[in-house]
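J.: Some structures are shown below for you to check.
None of the figures in this text is laboratory data; all of them are computed from the coordinates on show. As the structure is a computational prediction, the values presented were derived from the model and not from experiment. Cβ atoms are built from the backbone, for glycine too; each structure is taken alone.
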Structure 1
């Protein structure tokens, strides 16, 4: 009598990896056999985010972005592939958002007391920066995609804080995909990218934070599968000025801290880089213009207004794909 039996299913356990990057921490979660060797994977993930930080940081004087910022007007500067990719994507979002997203706000960010080298907010200095600030970055920064280089046509300090972290998450995802892992979740701070589902078939559960100053509180849960998510908010990184409290997100059109009727914007997209940039652009745009962008571009956007109202911006108030926030989990 034959007693052939099928091999028992392989037991998968949760592996969690993390490390420092960009003033925060990166994380990676995957399910794999117990004996998975994670040392090499962790090193590859750390190297990926280190490369992004070394290229795009405004805090590192020797970063490739700092080198471009310091270059004279008109001089071509060679770029590494990753930085060229992010600059190209940032300029595209700047154009599509009609200037609500602009990476050429580095001097403005600093004058209002945020970012590398900033002191106390200085409205007088900010007014001077606004007076002499050139037209938007898409018209000021030229990128030669063939030769992978860029040059400025006017004095310009670039700031990639609204897109670089999302790209860093995408790079974590690239490493995970190359490792052969079938399903995983990676992130930097609140920007996340999920592939596949958990072994039980459930999507990855991501907390959606209630936008309350000084308090970490979960408002609901986003279920993700093969999707990225990024959030931009005006309730963190605040500074006090004589005119009142201001946030770190700049409105490039008014050359001042954004004054939006939205306090939090969460974008779902295939790439985290895109989700990151569009979260900032829509936060700056506000609910009416933001809803128009959402409908035109086909984005999925969860927004919280100053009145605390939560809604899918630009869509009927329902979620039909399992990605709406839920509570009680």
Structure 2
């Protein structure tokens, strides 16, 4: 697709109040409170802050209400009846922000905090691009490396995509991350809402990939977020590998079937290359178990995910998320 066929570049000067921060949280009121305090210190501030609560059982509601008069921005709280996972939460967050009339939607989990001038940093790129990913610091203050490109036909991240930036200050990407995705409503209108059926994992990568098919998506050399939760990692020198969970292992394999459905609709599905990507994903998760978590327990969740994915593949009623046009 040529640049002329993609969405046109936005030429309008960025208005911070046209942006909405959409946060998904679940039983982590302490982390959420830290994030809200960072939003309180922001300059400039967004027009809205949307908190989507995945049916938390802790004091999340009380924490949110305690900030209602402190943020100097409109706070919208949506407490869901059930835990829909990060995927369902972000789908709801984008829906609410879009219906509020937001021009820009800034997505993030509850385990980050915003750099005080983070919105200004994103706004510097808003006149040029409509799908933007900022950078973030890790828990220890180091620069976090995010795999911003995927090998499309295999449906897997490219771990050796260059980390550095040239003088332009940006790099094109074909992926996405809900820890900091900054997306224009025109793109959301074309590609629809994030798919809640993922529950967790690969919902954001796929959503970013869909965005990159209608506009030029970029990661920019702007540090705008800082992770506030330490995650067990295996340091491999140039890169690192995080610990996971049984649920993560299950969904990372099951959700390959959902990706396959989208790839077929978008006309990029190659059974051989996608199969290679699935095998590599399985192997990577085995390595994660052995070297990060120091165990072999958990492989049954990988197999169970593959099995349940076959049911999705055979489901002829499955339809991808519709556009909002």
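J.: Comparing FRET efficiency 1/(1 + (r/R0)^6) of positions 54 and 198 (r between Cβ atoms, R0 = 41 Å, to 0.05) across 1, 2, which structure shows the greatest value?
T.: The structure with the largest value is 2.
J.: Can you rank 1, 2 by Cα Rg over 2.2 N^0.38 Å and just name the one with the largest value?
T.: 1
J.: Which structure, out of 1, 2, was P(r) over Cα pairs in 10 Å bins from 0, in percent, for residues 22-157 alone calculated from, if the result is 11, 33, 32, 15, 7, 2, 0?
T.: 1
J.: Taking relative contact order in percent (Cα under 8 Å, 6 or more apart) as the criterion, which structure among 1, 2 has the greatest value?
T.: Comparing 1, 2 by relative contact order in percent (Cα under 8 Å, 6 or more apart), the maximum is at 2.
J.: Match the computed value 51, 32, 12 of Cα extents along the principal axes in Å, for residues 126-189 alone to one of the structures 1, 2, and report its label.
T.: The value was obtained from structure 1.
J.: Matching task: 1.9 is the computed value of distance in nm of label points 7 Å out along Cα→Cβ at positions 286 and 310. Pick the structure from 1, 2.
T.: 2
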